[in-house]
Structure P
């Protein structure tokens, strides 16, 4: 790939996808450490999706007013990093639900911004190839992270896993922050 902007986006969003995928299916197990009711898993995930949707309505309306979409992407990384850093300290379902709302905010800020930046940098007549490249990277990052996440939890626990997620999301934040605005 010769497209430098997409390379940079792929690197830092790949790191972020890796971070998010570390928890992956272990999310249900993690919630079991907070609340033994299986419905808590469904409820907390539903709150995340609903809050993402509500915040997405605002991003939909006002996001294009932000000239540099990278700032929305970085805000998305940062909100999610902060939530992941907080996850090890959750002791009640209410706190988890509140954090899922903030996670939804991060998702609503970051995901459309990533997609907009991606679309702005697509090469003419290579859209399918470049979208496929991203999906290949995202799927491989996700697959590797899910396996590594299971090993981390098995051998050192959820706190290390969740803090690792926060660190990786923070790396993505700073990686984009220190890129030239002209590049992305």
Structure Q
């Protein structure tokens, strides 16, 4: 089995190539693939408060723009991550198009005065995934810490958003790695059983 670093290097190259050629068309197709009631682990119908967490894409990540718009049209409240420091789990602050400010990673997120919320649905970026819900991120463990923190307090449905080319046969998981509940690509919705 390939190492995480080998998979990460290969999938970053593929992601960049596909993002340059497919870009917004792939983002739209991915949004169409998200069912309103995904079947994995009870699906979104069990989520009552209807707050979703998303992200601002970097490094050729698939943009959740159209997915965010779809959920907002369905009256979901949107939140975005905000890092207080490089070691803590991310906070999610409610966001509805107001100006953003930089966090500890120099990423743009909601301003400090925005209310902190806990998402019921979390859309996460990734570098690689497998059909068992394995995920490789940028390598810092931020989303693993964040998902662990959220899951310790409530039920949260975690969806990885990626280009189909980012699929790997098998992701080597470590004890701290958190599995995805589903993956959405421009070609399909993958429910993890």
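One table, with the values for the structure above:
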{"quantity": "If relative contact order in percent (Cα under 8 Å, 6 or more apart) is computed and equals 26, the structure in P, Q", "calculated": "Q"}
{"quantity": "Structure responsible for 0.05, with FRET efficiency 1/(1 + (r/R0)^6) of positions 89 and 129 (r between Cβ atoms, R0 = 25 Å, to 0.05) calculated and labels P, Q on offer", "calculated": "P"}
{"quantity": "Which of P, Q yields 4.8 [distance in nm of label points 7 Å out along Cα→Cβ at positions 97 and 169, calculated]", "calculated": "Q"}
{"quantity": "Origin of the value -8500, where helix-only ellipticity at 222 nm (-39500 (n - 2.57) for each DSSP H run of 4 or more, over all residues; to 500) was derived from one of P, Q", "calculated": "Q"}
{"quantity": "Per mean projected area of the Cα convex hull in nm², for residues 73-136 alone, the highest-valued of structures P, Q", "calculated": "Q"}
{"quantity": "With FRET efficiency 1/(1 + (r/R0)^6) of positions 25 and 145 (r between Cβ atoms, R0 = 25 Å, to 0.05) derived as 0.15, matching label from P, Q", "calculated": "Q"}
{"quantity": "Entry that produces 39 once percent of Cα pairs over 24 Å apart is calculated, selected from P, Q", "calculated": "P"}
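Just so you know, all these numbers are worked out from the coordinates, no wet-lab data involved. Note that the structure is predicted; figures quoted are calculated from it, not measured. Cβ atoms are built from the backbone, for glycine too; each structure is taken alone.
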